[in-house]
Structure I
Amino acid sequence: MNFNTLIDLNRLARTFIQLCETDSPSGEEGRMAALVTELLCGAGAPPPFEDDSAARTGSQCGNLIFRFDGDAAQVPLFFNCHLDTVEPGRGIKVLRQGDRFTSSGGTILGSDDKAGIAALIEAWRVMQEYKLPHAPLEFIFTTCEETGLLGAKALNPAHVRAKMGYALDTSGFGKVIIGAPASKRLRITVKGAAAHAGLHPEKGINAIVLAAKALAAAPCGRIDHETTANFGTIHGGTATNIVPEQVLIEGEIRSHSLDKLERLHKEIEAVFRKTVAGWCDSSGRAPKLDFQAELDFPAMRLDMNDAVVRRIAAAAERVGMDLRYEIAGGGSDANIFNGCGLATAIVATGMTNVHSTAEEVSLEDMARLTELVLALAAA
């Protein structure tokens, strides 16, 4: 069957614009959840299951799971998109030029991840209108993905009936991500001693200077082909005339190798401890260090022989689509799903320049993504 001829391009475009022009910054996904529910249920979908994750994420709503009965003889499948966007994402107005969509102002567009959501809604409408047979399906819409995959982390995997699926959430097109790194968040507090910077600075211990020395010595950036480190924020001090007593540094380390992740964590911690311990003060006072590191998300790695990869390869061949299989450097809900035993590949949606005001996507890519979803669902 030629799925391309079944897709209503004008409807797909209208849906995408409506989604993008509905504000849904992280934690404020309530209106988007209501709109997605309205659009899918208006096309015959049963009401979704909403979990209780809002109590943990602080979002206006929980994660949504739409369940669609299908041919029980087929392997069940899920698709995942996130409801939230990054800032600046309020008051978005979509500019359409031919088949390309951008923001018309100083905001993001929101194709991350609304291009994926629009494709799922159009795919469901096509399945309903043409009574296409399909596998049992679930559409999983998560919250707070952009602020640390919080919705996916709070999702009870027991609520997901299918054991494999696809996260429609990466830039480019014709690309499937089958590997992504694990990540640790770093929260480092250096505590010195406050003093008047003009009257008796010698009585102080400058926490910012200590932190700067440690940062200058710590590994950062591209460590090797599968490992990175970054210090992203630093907060400290209260006024220019006060020796700063405390500074907080937040960062992250990522690696496809758990051994390298642990070694890098220990190396950075050792640098900070050596720097703080090496402070010389004739009064005998000593600065303090609080170094916290926690796993943010696990690594994901799929094999080309895994069923979830074989299925999308067959679906792509069915619709005449060439796919590239890549290892990525970012994290997504798929990391969490894979860590829970739900085999999940990440599928590119066509979006480009994401997380910026230059973000854009084409109608052609969204239509091709819809085709791929239909082919996957039909199995």
Structure II
Amino acid sequence: MKKILPIIIAIIIMTQTVAADNMEDVISAWKTIYSGIKGAAYEEKSSVRIDNKEEWLNAIKKANLNLENSITLNIRNFKAEEYELSQLKSYDVSTTAKGNVNEDRARITYSFEYNPNYKMLRVLANEKLYSKLDLEEKQVYSAVKQTTADIIKDCKTEYDRELAIHNFITDSYKYGPAGTNVPRRAHTITGIVMDKEGICEAYANLFYMMCRLAKLDVQFVTGSANGIGHMWVMIKLDGDCYHVDVTSDDPAPDVPYRERYDYFNVTDEDIARTHTWEREDYPSCTADKYNYHIYNGYVVSTGEELEKFINENLNAGKTAFTFRTRNFIINSAEEIKKLTTNRGFYSIAVTGEYGKESTYNVTLK
């Protein structure tokens, strides 16, 4: 049998040679026969012909949008300086390349590793890509989709849907882990959902994903908060844009079910007190109709209004409430604390910026 086998292979190859148009077909046929004899399935990578840089960029972009693991390109008139890998540098996709160049022709396979958030949001845009997620990502995607449907089912307006999502995230997760060596997982939707904690990128991406599922018009904003790199979201309601920073509304240390709305639908002027971003890259946010405090009437402009507001909340049995001042300055926490004395509480915590217009959060025990 050992003497017969090479002859059989040779005869088959000769037959393939007659039918083949070129040597590449002969090689492909031989590889198929050889892999069959070895008991292994040989897979010949399909390739795409590229004639210029624009076609190259479009082919890579299409592969990324479809979450392809790799793509093989046959590039004509190849010039290394025109096809530098650095041009594909992206936060969402890491690209490596391997191949060969023969004079002015190149056959190169580009392999891709995707940011987990990019994968999740690509599936959100096209659920036909669901199979591209790993098992844990699939579980999280399905859970987020179902949770969003559940918490917005009784919401009548876009504002109500946004508020329900904001409160769910700030109530369900905490900021962390602390430190400088934050694991990549803490940046992701999967990480924050499975581990119940994450940093700003995870908060912003989860809020964005849930808003999109709720048919809300949102986009990411990248910049800094208090001098540290940061990410948040901008939402459009009734044609006007607002900043929403869910991370900053859930400050550490975490207190379960403590609601804060310091950064819920705020203007450029409001958020610029602590945040910076390239304003020319984003729409302007000047409207305040859907600011949490203004929309709900939690604004005080005089000492009398402050006293009335606090009494109304205490008489309603509330032990935590929030308000913002307009054309009115509170100089110290004592001005608020004195309005709660002799009401049966042994402690009061107040957050806000004194000496200027600000948002205040009051918690009593």
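A short reminder: the numbers here are calculations on the coordinates, not readings from a lab. The structure displayed is predicted, hence computed values, not measured ones. Cβ atoms are built from the backbone, for glycine too; each structure is taken alone.
Where does the value 2.7 come from, among I, II, when distance in nm of label points 7 Å out along Cα→Cβ at positions 192 and 272 is the thing being computed? Source structure: II. Highest-scoring entry among I, II, by percent of Cα pairs over 29 Å apart, is II.
The greatest value of distance in nm of label points 7 Å out along Cα→Cβ at positions 248 and 304 among structures I, II is that of I. Of the structures labelled I, II, one was used to calculate log10 I(q)/I(0) by the Debye sum over Cα atoms at q = 0.20, 0.30, 0.32, 0.35 Å⁻¹, for residues 168-207 alone, giving -0.45, -1.00, -1.12, -1.31. Name it. It traces back to II. Ranked by relative contact order in percent (Cα under 8 Å, 6 or more apart), structures I, II are topped by I, which has the highest value. When mean count of other Cβ atoms within 10 Å over residues 56-63 is computed for each of I, II, the one that comes out at 22.0 is I. Using the calculated result -9500 for helix-only ellipticity at 222 nm (-39500 (n - 2.57) for each DSSP H run of 4 or more, over all residues; to 500), pick out the matching structure from I, II. Attributed to the structure labelled I.
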